[in-house]
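FYI, it's all coordinate maths here, none of it is from the lab. Because the structure is predicted, anything quoted here is derived from the model rather than measured. Cβ atoms are built from the backbone, for glycine too; each structure is taken alone.
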Structure I
Amino acid sequence: MAHWLDIVTTVLGLAYILLEYRASLWMWVVGFAMQALGIILYYQKGLYADCGMEFYYLSMTVYGYWKWVRGNHRDRSFDTSADSSDPQPPNLGGLEITHIPLRLLVRWSAIMAAVWALIYWLLVTYTNSNVPLADSFTTALSLIGIWALAHKYLEQWFIWIAVDVVTSILYFYKDIPFKASLYALYVIIAIFGYMKWRRMMTSDAK
């Protein structure tokens, strides 16, 4: 079956973003499996930047899981005002949803631009990629997106909307139709995800 990796990673990707929409800790587990298979898929399709990015994603799923679990432990250890008879939802991390600090936004924007330029140069110079501009763009911006997600910043949804739009177009072009359709769906879910996280952040602030 020619598209089996495409189909499997698409199913895992759909589960991943739905868990992200719910701010579920399980998203990191599903994401690890999805990205491990994605390494094989992207290499076969000549998307070398995306393939290399999956290794970064794998490490960030471990970091994100640890970050969210550590938040749970922190809250349970130091929040003496909490009612012990009212347990926390089992699939919500202890970290609160917050905005990206302006100082970090400026810094990471500069890093993203530098990484985009570097990856573009590497693809043009050392690979046979015929989509170096788009491939390097989504890779560089995704680097920022997964970091923002690991820290539960609300604006991570805006980052993923931009990534998903470009990636959907790119994957249709590279004949990965199932994942291309998934990324188109991601755009819609990301819009609703932003609204849900914003409501959750407002609720946490009360």
Structure II
Amino acid sequence: MSRIWIFDLDDTLHNASAHIFPVMNRSMTQYIMNELAMNEPDAHALRQHYWRIYGATLKGLMRHHGTDPHHFLHETHRLANLPDMVIQTRRLKHMLKSLSGRKLVFTNAPRSYAMRVLELLGIADLFELVFSVESTQFHAKPSARGFQRLLQTINAQASDCIMLEDSLPALMTAKRLGMRTIWVSKQLNKPNFVDYRLTSVLALTHIKL
């Protein structure tokens, strides 16, 4: 059975924290201000509260406020100057091509945004599937339901999969389901549900799995 590489997108395959996340976070706070008639400090606090509880702001908004997920994703991921915001990583395409097995992307981002980023990175053609938040029917990571939907879609066992991700809650779910886990992080303390820690996805070629 060939191994299946499952890559998170933001802050795993590319650095989203530098330019993209600050803009996206502001637009999510603005969305909450507009839709729920809140001031900025309250909207910011609510966004972070839902992110901490559910791992995704959208999940809290859907559950507690009946937010239309498609409207939320469209409004918060416009990013007109995305080409200027995506940081290119040299050797990324070469590294991905060198991996044997199936490769896919599993992201809490909407599909349109994910495809734009992958095209800008020049790696969109290397993945057999981009499994976005719409694909999970809005059961975003770290929800096990999203992972199970992914496994059904690709007709695979969790034990065949290796998950690369910057989010520890998502890796905890992956490990609980039986996947091998790789944490892309510059932090040093590796929790026991993480099999390997890499400071960059490019270091994947240096470990033996």
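When FRET efficiency 1/(1 + (r/R0)^6) of positions 23 and 127 (r between Cβ atoms, R0 = 35 Å, to 0.05) is computed for each of I, II, the one that comes out at 0.40 is I. Taking FRET efficiency 1/(1 + (r/R0)^6) of positions 39 and 183 (r between Cβ atoms, R0 = 25 Å, to 0.05) from the coordinates of each of I, II, which one would give 0.90? It traces back to I. Here helix-only ellipticity at 222 nm (-39500 (n - 2.57) for each DSSP H run of 4 or more, over all residues; to 500) has been calculated and equals -13000, so which of I, II was it run on? Answer for the origin of the read-out: II.
The value 32, 19, 15 for semi-axes √(5λ) of the Cα gyration tensor in Å was derived from one model only; which of I, II is it? Attributed to the structure labelled I.
On distance in nm of label points 7 Å out along Cα→Cβ at positions 119 and 143, which of the structures labelled I, II is highest?
Details: I: 0.7; II: 2.8.
Ranking I, II on distance in nm of label points 7 Å out along Cα→Cβ at positions 119 and 143, first place is II.
Comparing distance in nm of label points 7 Å out along Cα→Cβ at positions 63 and 103 across structures I, II, the highest figure is found for II.
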